[in-house]
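What follows draws every value from the coordinates through simple rules; no lab data is involved. Remember, it's a predicted structure, so these values are computed and weren't measured experimentally. Cβ atoms are built from the backbone, for glycine too; each structure is taken alone.
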Structure I
Amino acid sequence: MKYSMFQLVKRIFVHARPYWLPMIVLFVLTLLATPIVLLKPLGMKIVIDSGFGSEPLPGFITMFFSQSFSFNFQSTIVIAVAFIILIAILENINGYVSWLLSTYTGEKLVMNFRILLFNHIQRLSIAYHDKKGSSDSLYRIQWDTMCIRSLLLGQLSPLVSSFITLFSMIVVMFIINWSFAIIAICVIPPLYALTVLRSKRLRQDWYKVKDAESNVMSVIHEVLGSLRVVKAFGQEENESERFLKRSNKAVEGQMQMARLGATFQFMVSMVFTIGSVLIIYFGAQYVHAKEMTLGELTLVLAYIGQVFGPLQTISKNIAEIQSSLVSVDRVFSVLDEEKEVDDNPHAIHLDRAKGAFQFKDVSFCYDVERPILKEVSFEVRPGDRVGIMGSTGAGKSTLVSLLNRFYDPSTGVVMVDEVDIKKYKLKDYRSQFSIVLQEPVLFSTTISENIRYGKPGATEKEIIEAAKAANAHDFIIRSKDGYNTMVGERGLQLSGGERQRISIARAFIKNAPILILDEPTSSLDVKTEAQIMEAMERLMEGRTTFMITHRLDTLSSCNFILHLEEGKLVEVVRDHDINYIAHKKASFLNPAV
């Protein structure tokens, strides 16, 4: 719990600023509902006191009739019925307009809040996402952002209008009979005490419920994203059990909230019952003593319901607001996460890099006790093909992440074209890279759109040329819909080699000066590998290339090799020959060599 209720509500109102006008209109409509509510019981009073009794009609009604008009029983009943119908029409028109405006404003508020959070989450560091996981972010984007609608339109607005209605009703009660107003006011302190006590407990418990529901979503996300592995190992039942356990924990949390809510409602109801019984008792005494009419008592009883109604809404909303405040807190806690990698205030433009790199005593660690890279230094010339080799966990992927500026070094400097990369505009700098990964990342759209991802404004001709350069054109035109073929989620409608060639075509069309290849052929058969290596040879031509590999054969195309072990650069070889590769093969097979 990072923020107070006031701080959270203040920030929510700042984010809702573009929709203040429709929110004000909604608030005015809510205020107009108050006099409509005040007038509703008046029709019955007219029937009882003016129809069956001898009380005159209210002056604001008789002013619409001539002095000669006869207010007999029949005409009085007709006037009362017409008045009731008119109030009902006004009430329903108000409700209809409020409903439509509330839906439009609410959906827009949620959409903009989601966009804000989604854009920010995209720009948070890789380290943040590694720590939190995607399912937590997904839950906050999809569910926690809905709090802005429920808070502003479903809770705060009715809360304010309930306070206004309550004040109006108490004033009316004082006008009718001050003793009834005192009884109604006496109900407020115990209600306030109950609400405050419950709200403190609720807010703490809602954090646990939200976390539990987020954990349920993480199971769904993990299983659906790894369904082939789950099926291959026959773990469906175990995953169902894991899902059930986490779901039960979330259900237990909701049941705890329900028990608290039911207990609270019972206590509130008993407070209202005691207040109502007192008013009925004293009211009956007043009627019996002829100090008030039966119609006035009926009006008082109707109004006391209108007093207790807002009181119940206030106590209920203050308690329910705690759930929304927890969601707001969870959203703002992400929005307040600082980007670990961000633009320098005086960042300079980078059009197209030459591709010269320098690492000067670069170290990196996620925490002080676990350094990943230790004082790494080397220089790369424009157009070099750099092979990065080493055991698993040696720091190869971390080094490439520093190249991309997914992270900034803990110490030391990374330079491109003799300029610290922190001085470049981040968007300009990252546009200098094309990446081909071991597991190609494709999006659930057409082949054409996946290639165009590297250059959003690319023409069909450019797409076809890139596909031909990547040896992908032939299999694409044999597909059912050619370049308009849908690749499925993560491209799983295509083979591994086809996905890899599309990712290479994407790199071709981007035409970036720096290329990163991360084990691009490790999971392919010999024939497919040959086709992809041929395409990659064309792709690497004239570009500074960094290639991560465990396969020594792949290093034969590199003129500069970096050998990492346990985060240290243990060997740097430039312009090596085939004898070096043969020697490394032998040393891997026989450490004594």
Structure II
Amino acid sequence: MPRTPLKITVLGSGTSMGVPTLGCPCRVCSSADPRDKRLRPSLLLSRNSQSVVIDTTPDFRQQALRAGLDRLDAILLTHGHADHILGFDDIRPYNIRQRVALPVYGNEETFQILRRVFAYVFDDKPTLSTVPSVNLNVIDREVELLGMPFVPVPLLHGDMNVLGFRFGRAAYLTDFSSIPDSSMALLEGLDELILDALRDIPHPMHQTVDQALALIEGLKPRRAWFTHIAHDLAHAETNERLEKLGYPHVQLAFDGLQFEVQVDAADEAASGREEPREASVSVGGTNTPRFSTFTSSEAWASRFASFGHRSVLTIGSFDGIHLGHQAVLRSTVERARALKAVPTVLTFDPSPRKVLRPETAPPQLSTMEQRLDCFRAIGLEAAVVLPFTLELSRLSPEEFVLQILVRNLRIKAVLVGEDFRFGHRQTGDVKLLRELGAEHGFEVGVLPPVVYRGEVVSSTLIRGEVANGDVSHAARLLGRPFALTGEIITGTGTGRRFTFPTLNLVAEQGLLPGRGVYITRTCLNLEGHSHRSVTNIGMRPTFDGSALSVETHLLDVQLPATPKDMEVRFWKRLRDEKKFSGPEELCAQIARDIARANKFFSRLRRFRSIRQPATARG
């Protein structure tokens, strides 16, 4: 069955003053070309009879009428400037018709402005008239809308933190002057890119045409559209110029422009289902459910069952939390909402194989702490981390289901993969689970594996890629870079004396990337941001090392003191480890490695605008 594509409609492509600009007699403002008539910048995304709007501009009512927008399921806000929020009150008809509070997604800075400008919406005072009814959700990670993942892309608008958004193979980046390095990785592999290109003359808060073209060269989308266009740029004339410059795939957007973007199987699998659903996922902010961790099913029952709650459950080791795991976990959250139950994951520590067949147990991709962080981010409310013991392993499939799932976790539904096995000697399978579900009154959902570019995503496959050093491929299968975490220990001081200073990591994970040199980003002491870095994994053969080490050199910071711990995220392999003739040759090679890493990061942030104080609202 063909997947429903995402339909994109440009509601407005102009600046904060619109085009034509009031009182301006210029040739663009007086143009007869309807594509030169530009309302304030906004985007409409539609799929499966649902609609999401990015920004409620002062022209929102006019834009919605022109687009025939009869249903609205969610609102995304890029930032709090007037030209992006002042139509917020016009969402009231959708509240009335749909009898629902609309979810609104943005950053906290935007919501502070929104609460101030529209105080009457949020002050909870009695009113004789209707006011917009909304749930504000701080979005700092992927959220599911329209049956597919939406990813916030942090940007800088002068000195203001704003958001762009990626949805499948398309992205929308309006009102920005520069893109942080960490956001560039979110924009790879695009078919369609809509981005800010205000004019040819530099502006402290926006991209110029040349800067936008340079960014397009770095990201290489199949097609790109300029938006937030000033009256300096005539539509037909600018498109002709772009083609002559060798950019036939780049054009100015225009109000009413429509096109479709195909939705990948991995995107739909990640969202958990293909059918339409209510866009009500809460990420961050005051609406985020509290996440609790338990070490027994009895503890879960004490916290939830005593208040009459039941669970929707998924079970597994979830090592790495790859795309396949994420699909099952998101489906669990979604089904729990539908059944008004507690979305819960049941996992084990240590892994069953490590207890039953330690000689065959694979090294772990992720720590339990990393997994719990992912469970929380995806929207689960509870994790039951059972200590796996020989006693537990001897429970028959029927005993496992009755004692743990039915009696304690009070399941309404359980979601698992096709190859799920459980009970003593793994004698339970999906067929038996369905029979037990029919007997004890719970649903059983079986999800197919996620296939990414012809490969079934699995922890085994990812372990092989990491061990071979192909961290780029592993990142695509994980949905994020592979990361090592742990404490920093004092090294031999060889690097500081002879080459470059490094931080030496004792990794908590059981699996290390293959020996070699990697482009990485490093977070120190749980900082919210990361630093450019180059990491070597190996034996330090030039200095006759005898132990495997993980050594990271930071490229953009000099530390006054050694941090306690760090996380290293692996982006790309540079080269194999090798033995050099001495410190001088090694030092020269490390300098070349650093140059290549800086070039890699510079390509991602090429032509970043010089940040200046915000003096205008463009």
Structure III
Amino acid sequence: MKKLCLLFSLLFAFQCLAVGNLDLKVAVVCYNPWMTNVAEITRARRLNATFGWPNGQSMANDQKSWWKEATFGMVKANFVVVTNLDIFPLMSSGKRFNQQSYYDYWKKGETDKHPGGSFDYAHFLTNDVPWMIPAIERGDIDQVWLYGWPGMNTNETRLFGKGAFGCNSFGFGRLKNDRMFMMCMPSIERSDTPMENFGHGCEWHLGGAFHNYVYSFDNGIDYTNSHDMALFRAHGSECTDNVNIGDVHYAPNSVRDYDWGNTTPVMSYADCWYDYPNMTNWVPREMTCADWGNGVNYKHKIWFFKHMPEKVGLRRGHMMNWITKYMNFNVAAYPIGSHETIRQEDVDLAGFFSFEMKVPEGTTQLVVRVKTGLPVLCGLRKNYIPFFDRYQQDGFVYDDLSLSREKEHTFTLTQDDCYDKGLEGRWYISFGSAYGHGNVVTSRPLNSNTFYTVEMELSPKPAPLDGTEYVEVTKPAAGDIYRTMIEPIEWEYKAPSDGWRAFYLSYSTNEFQGPWIDICEDYYYELDKKFSWNTFPYRQVTDRAVVRIIAEDLHGHNITNYSGIFGISTDPIPEPAVVIFALAALACLAFKRR
């Protein structure tokens, strides 16, 4: 019966999740020198083979598949560079290992052979891979996965660029690149840890946006009096009556660090997060480590990320696609259109909130107004989100920053007064930090939520859509039969002069009557690409299916269009009685074998 319940819960979760589509351009770099000059080695081997460790490329392939699983297909890691470096890296001591000294250090335990210090990031980026920063600035690379080994002394994750802030390590901004990027740096002797590295980076990044760390996890917190990140991370070690997902080191029933294999049952609200942002009438269910991989590190992290919200829109001020907010942090901001007012209530202004504005050609003035219930800092920046006042930050990044906390902030830009950036293009505004920098925020009341409003006005005011703009679904066409996820959704679109910024895809198996099941919700998907199903209709046969697309222009105007009526032909969902009979038969077979 538990297996039957699990089957139905998984089917429900798969159907109700709506995900984005993040194509992540990754550079995979491996320090893996040949060990040909070691007295004890008789044939040529690379470092990883010498010690019986996997190579970085195979670990990267695993990471790629784990991210796809952890995000229901949303994160698609594309390897644009995969390279081995046949050298030992420079350490902060100014020295390096050589082949013999590393063999003696690790194989023989001669710790005095370590050259001293930690990994020299600046030397790596300017000398070992000098092409990396220019490629990141051009947008050819979004993220770096660097594979090392014991003694290389890298961080698990780190942010680089102007204004880089804490991401499980101090921000690194001295290379002055405008476009920030993250490096994930697993060690190849621990092949199950890459997702743990990413998990810690996520805790720091989202923790900075929510100021999560100021809340204690006790039985008094729920969705009414704490922000969502604090509730998400509540686990049984500190909050016995209100257990949710936990964090990277603590599963829902953990009693100590790394206790992911604890078999003790726990009543947890974890799977209720699949219904986010609906947070009322939640009912916990009994869970054990079998739900998150029986203590296997990477499986627990996949389970952890699977429960993160992946929705379009705002809840209590924050974007509801947490994965996008984490992995696409340079530009992951809620879009606001001209002469549109966004007001959010019940917002914890200790956190940070960001909005994107698109200024079309021909605009003569941009005015942005922010009003809040508590005094906040506020910053404006061209092309990227302004980051400021984050913990362990290496400088601020902004084009204009109000250095005093106020309840009202107004920015007025013209062609002649736009910080020499040019008025046309994307601008980002960010505000928050109502309680001060760093640990000062710990003195704020538990439930101190209030409101904010954000307004943007363009002159001249953009005209609404006139009916000639459209996004037309061309595949599936009327009469098509779809059988697998390989068959994509395609469309043609005639863009308004300043483009589309968002779309929502859903399907119905009842023609135009609904209910509509989400395929994708995303503000960042590129509309000139085909779309592969993330959640293909599971085991259905129908000739009445239709796909709906809702696209939005850069000023909040939207259009809706539909595909032709097409067919879906996959294996039907078994009837409950059939499932019960099959499970009973399997149970009898297992009993006989015993």
Legend entry - For 4.3 (distance in nm of label points 7 Å out along Cα→Cβ at positions 224 and 344, calculated) the corresponding structure among I, II, III: I
Legend entry - If distance in nm of label points 7 Å out along Cα→Cβ at positions 432 and 520 is computed and equals 2.0, the structure in I, II, III: I
Inset, instruction - For helix-only ellipticity at 222 nm (-39500 (n - 2.57) for each DSSP H run of 4 or more, over all residues; to 500), the calculated result is -5500, so let me know which of I, II, III that is. - result: III
Legend entry - Answer label among I, II, III for the case where distance in nm of label points 7 Å out along Cα→Cβ at positions 32 and 552, calculated from the coordinates, equals 6.3: II
Legend entry - With distance in nm of label points 7 Å out along Cα→Cβ at positions 80 and 240 derived as 6.5, matching label from I, II, III: I
